[in-house]
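S.K.: Multiple structures follow.
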Structure I
Amino acid sequence: MHKLQVGIMPGRRRNAHVRIIGLLAHIATGKMTLNGENQPGWEDLPEIIFEEIYSYLTPKQRHLASQVCSTWYAAFYSPRVWETFILEKKSLTRRRFNFFKGIQRELCPRKTQMCLYQVGRYFKKMKIVPTIDYFNVYEFLRILQAFLSFYEDYPMPLLKTFHFTFACESFDISGRQIHGTGGKMLEGLKSLMEALNGVKYFTVNQLMLANDDLDGVLESVSKQCSQSIIRLEILDFSSSPYPLTAIVNCFENLQTLVLGPHNVDDEVVLLLAGTVLNELQLVQDRYTCDALPVSADAWRLAREMAPHLKVSLEIRGRTKDELLLQPHAPVYKIVLATPTYRITDLLMTSVIYNYQSTLEIFAQKVFVRGSRSFHDRCDTSVLSLVRHCPKLHTLIVSERMSTMTVILLAEEGNLENLYVRRYALIKKADWPRCSNWTMEFYRGVKYSAWSYGRTRERIEKIYDKRWSFLRDKQFSAL
């Protein structure tokens with residue numbers, strides 16, 4: 001008889017999930033019994049506990065766990081377990097021997113059909129992650145489109161989120177290759193998008209289409225979902241600059257639009273200003289091609305036409321390009337999510353000049369290596385941003401700063417949320433005295449800056465709430 005104890009300590013949730021998965025594998029394979037023989041145990045747990053456990057398992061592990069007993073089998077078909085479906089490299093595949101490539105994994109039509117028929121009605125979110133097995137992805141799109149079109153009543157009424165990302169990057173003996181979607185893959189994707197119904201959050205990324213293939217793609221999305229879609233994300237939609245003017249006529253209730261800056265021009269901005277769109281997110285990554293910003297006159301006119309329209313700028317991934325600033329746009333949020341892009345005086349000067357009256361959030365979410373020298377750090381730039389942007393209420397900085405700078409950020413700005421890394425802080429009071437600082441204030445700030453504890457206590461007193469530096473794991477979770 002085996003005694004089993006599974007302890008879940010606070011802050012160690014990931015390790016707990018691993019132990020639970022291992023537990024279920026032992027039970028499903030008959031290598032362990034719980035609480036002795038013929039004694040009530042895990043089969044008598046509440047249904048909500050089973051659903052929580054199953055939600056952390058892969059489909060294969062769920063299948064193994066469902067063979068333990070009738071109770072576990074019933075929990076396998078719980079709607080909550082199958083709310084999210086993720087198609088990965090080995091999902092719904094089988095092994096097959098190829099004389100030239102050896103053993104390969106190909107999509108199994110029988111498994112796919114059974115999965116969609118048995119639990120497809122429970123799907124609320126479907127995500128197809130990038131994979132270089134294009135044939136498997138194409139086969140899944142084809143089978144899913146046939147499944148949705150076969151029944152008179154729509155078989156996936158709960159599906160509200162669809163996320164598809166094409167693997168546009170590959171590596172071979174010649175190096176890195178970038179290629180777009182086209183041919184049968186694009187035809188299969190368009191047929192599937194025409195069959196989807198009632199989707200609210202639609203994402204299609206990294207298609208990298210040529211200009212000849214762009215016609216009809218957005219129309220395919222809007223055929224059944226023109227009124228239901230409220231958030232549309234189409235990053236790297238084209239491989240060259242191409243204004244997407246068709247968006248305005250395709251989606252009536254669109255509230256959030258995410259796309260690259262090379263798909264926007266003056267005409268697109270003015271057309272969007274005449275709709276109910278609330279937020280326009282312009283995102284750059286390593287696949288974004290060079291583009292020109294929208295003119296300042298177009299943004300001024302758009303602000304007059306749609307005072308409620310907000311714009312956010314973001315740069316992500318390992319790219320060496322600079323953030324493309326939109327002159328005098330109603331930008332309320334700027335996000336730097338790349339390890340190669342540091343905060344500089346030039347960047348902050350441009351941000352203050354263009355978005356002084358609108359900026360509310362500035363976030364640097366990725367760890368960036370920098371110098372320890374005061375003149376090479378971002379202390380003066382960040383403090384200047386806080387001083388000149390009165391609406392700025394959230395600031396996230398991952399670069400090195402001194403404890404005195406953190407105190408000044410809390411003292412002189414209107415910040416409500418300040419997030420800094422504990423291991424990026426330098427315990428120093430390296431600021432010279434400014435003319436508008438009293439000697440008492442300057443000495444107090446310097447005294448607090450020479451201790452992490454006193455720095456935290458002073459900031460807590462300013463904000464009148466608990467505040468602390470973030471460890472790297474906590475910072476990454478923001």
Structure II
Amino acid sequence: MIQRNASIQQFKDAFAGGYPVIAVETWEEDITLNMLRAFFNSIFNKKGEFFTFDLQSGLLNSAENNTAPLNPLEALDKISVLTCPGIFVFKDLAGKITDPEIQRRIKNIHHNFRGSNRFLVLLSSNFLLPPEIRREVYVIRHALPEAHEIESIIDDYLEALKKRGIANELSAEDKNQAVISLKGFTGAEIKYALSKICWGKKVIDAGIIPLLHDEKDQMARKDGVLEYVRNSDSINEIGGLENLKEWLIKRKSLFTPEAAKAGIRPPRGLLMMGISGCGKSLSVKAISALWGLPLFRLDMNKVYSGSFGTPEGTFDRAIKNIEAVAPAILWIDEIEGGISSNTAKDGGTGSHIFSAFLTWMQEKSSDIFVAATANRIDLLPAEIIRKGRFDQVFFIDLPNDTEREEIFKVHLKRRNNKLDDFDIPLLSVATEFWNGAEIEHVVEAATIEAFSRGEKLMQDDLYTIIRGTVPLSRTMAEQIKFIKNWASERAVSASRSDK
């Protein structure tokens with residue numbers, strides 16, 4: 001049986017405290033039930049009663065193996081009059097917890113069971129307790145498999161494969177990456193993922209790691225508001241932004257056990273603000289690739305839509321789910337619009353989520369790195385950018401001369417062009433005050449034009465597109481000037497000055 005040290009201690013505390021009604025949030029009913037049976041055997045020495053209830057089997061006495069009512073009201077009535085010590089485990093009540101008749105019976109059981117060594121235990125993946133019974137119910141969250149448990153499951157699986165003649169060539173670092181990839185899954189889901197990915201292979205090697213990362217997509221789909229972002233964007237594909245890249249490289253190893261032993265905590269987060277099209281989103285993806293951590297994007301539009309429950313409840317659930325897969329990166333795009341203290345349009349919902357986010361950022365103990373981006377930086381509340389929330393606030397400006405050269409090189413090489421065929425410094429001069437997205441557009445559009453003629457890309461093709469493009473710096477000159485002035489005293493430049 002999988003052992004969860006944190007969960008075991010919570011159970012011990014709850015039973016020792018004599019709480020009559022205990023709600024256990026768990027994704028693994030069978031493991032939680034086995035753990036409760038073990039407690040029953042140790043606490044009652046098999047002299048009490050152990051009942052279970054679900055809507056299919058009804059009320060079952062494990063000792064006598066007989067069943068009683070399928071109706072939860074009748075089942076609760078039956079256990080409430082029993083005088084023998086015991087544990088009574090009820091599944092399937094979470095959806096009925098708002099029923100006044102269910103609430104009344106829980107209140108009565110709480111009163112009747114006090115000091116009698118009788119415990120009503122409710123099991124569900126999620127409890128939203130109504131105010132009427134919040135004081136009567138003690139809530140425990142049964143943790144998902146911890147790192148050492150995941151490693152044990154992987155080892156057992158690899159040992160089983162070895163007996164079938166399938167070689168294991170995973171290094172220690174590969175196995176560590178596999179463990180990170182499988183954080184947030186139940187024990188059963190881990191086994192399913194390993195079986196799916198390793199099926200038909202003759203050798204198990206580092207090639208399974210990206211496939212395990214992709215299993216996160218399943219988790220994100222089920223959540224609804226979290227999107228798992230697959231990416232292969234290397235930090236080397238970012239033109240310029242040397243200060244930002246240096247900051248990221250220095251923190252590459254801070255999520256490792258070695259860093260923890262040295263007393264170094266992982267970074268909390270990074271806020272990148274600045275002009276649209278200058279590489280903020282690309283930089284977020286590069287963090288994931290550089291650090292080897294899964295990347296999830298939080299869709300705040302879906303949070304506010306109400307399609308997944310109340311916005312506050314949906315946001316809270318998303319935070320719990322991202323914490324379950326730690327270490328990971330949480331991407332909040334255009335944070336000024338998604339998480340704001342502005343309550344004019346939503347009657348206070350935005351303010352509640354804003355407060356919850358600030359509190360979580362300040363107090364979170366999980367290894368979740370928040371990568372936030374912002375375009376309208378003047379809309380950012382002061383509370384967001386103060387120290388203690390994000391480790392650093394970077395301003396991403398329009399690329400300088402050297403950075404524009406680097407951006408041209410990245411996009412020309414990506415399309416299999418020889419850099420010696422182009423005068424890149426002249427291209428940089430011709431695109432002064434252009435952003436990275438506009439430079440990418442120039443290369444892409446010129447490549448299409450050359451391909452349509454059946455010719456290779458030439459310098460003149462690029463000039464043709466440049467002459468026909470009006471950059472953002474011209475159409476939004478006043479706004480860009482304002483952004484630069486605003487950020488000059490509030491953020492660190494992501495770029496280094498031209499030499």
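S.K.: Given a value of -14000 for helix-only ellipticity at 222 nm (-39500 (n - 2.57) for each DSSP H run of 4 or more, over all residues; to 500), calculated from one of I, II, which structure does it belong to?
M.R.: II
S.K.: Turning to a different aspect of this structure: Which structure, out of I, II, was Rg and Dmax of the Cα atoms in Å, for residues 302-373 alone derived from, given a value of 12.0, 36?
M.R.: Computing Rg and Dmax of the Cα atoms in Å, for residues 302-373 alone on every structure in I, II gives 12.0, 36 only for II.
S.K.: For distance in nm of label points 7 Å out along Cα→Cβ at positions 78 and 470, the calculated result is 7.8, so let me know which of I, II that is.
M.R.: This figure was derived from II.
S.K.: Relative contact order in percent (Cα under 8 Å, 6 or more apart) was computed and gave 6; which structure, I, II, did it come from?
M.R.: Source structure: I.
S.K.: Can I ask one more? For which of I, II does distance in nm of label points 7 Å out along Cα→Cβ at positions 206 and 334, calculated from the coordinates, equal 3.8?
M.R.: Going through each structure in turn, the value belongs to II.
Any read-out appearing in this document is the output of simple, stated calculations on the displayed coordinates, not a laboratory observation. Just so we're clear, the structure is a prediction, and the values are computed from it rather than from any experiment. Cβ atoms are built from the backbone, for glycine too; each structure is taken alone.
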